[in-house]
Structure 1
């Protein structure tokens, strides 16, 4: 039986937790390098999951500010070979546009994931919420948008 000491090769759960901890604490200047190192983990699925959590946390913090675009460009360069992560960054850019009422295209929102449509349906842009109440991809998205509209009309 080939048993490796935990210190030499921790299981993916321990590595996942360690990656998340490092990503939470990383300085802005070192972020791209750390994300690249995490993505080099032999367990590609676990590494991508850790980076996805980091991307969602950072994008949520940055998406309404001026720093978002530079950060997103940097992250896009790091994730060029990870289509799912690159797609998530594009969806955060679209969420930024609808949140800040910047130009956006309805077909881009309709082509987006359920994750983004649900996030936008719970957002603050009434025009987007109304659009999703009528045209959202799934019944769940349409119902979520309608619930947001109903909640707003009751307030």
Structure 2
């Protein structure tokens, strides 16, 4: 190959230089529910790997991208609803699966759409949880010792020093 051809090939590749305009477009499209795989297919967009490198190199882009993913959950849920509303009996199961996947993905991107988990605590053998720690027991024992000493002293004073 001639030197000119190699230089021409390099210039024809996807853009790799970070610009605010490209970063903003990526975040806007993510927030609208578009997947990064789709976005990077556009000729003017960088490769997927480059976008991830930008996240490492530009903290503001990382923050904006994460926020866009969180916002995209709303769009994903809306798209799922559109799929179900436009479904026909012939495609009902496939459409349900498509909508469920969007709902699942929305839950991963934003906790508002995630599964609600209840946590129940039980103590030993399913009983109540012990709320007293070892430190608490030491403090309680110390207070009890002081109370006993005060009572002994009071009793001694009341009985003239003989108890």
Which of 1, 2 leads on distance in nm of label points 7 Å out along Cα→Cβ at positions 37 and 77, largest value: 2
The value -0.66, -0.85, -0.91, -1.10 for log10 I(q)/I(0) by the Debye sum over Cα atoms at q = 0.10, 0.13, 0.14, 0.18 Å⁻¹, derived from one of 1, 2, belongs to structure 2
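Computed from the coordinates by the stated procedures, all read-outs in this text should not be read as laboratory data. As the structure is a prediction and not an experimental result, all values here were calculated from the model. Cβ atoms are built from the backbone, for glycine too; each structure is taken alone.
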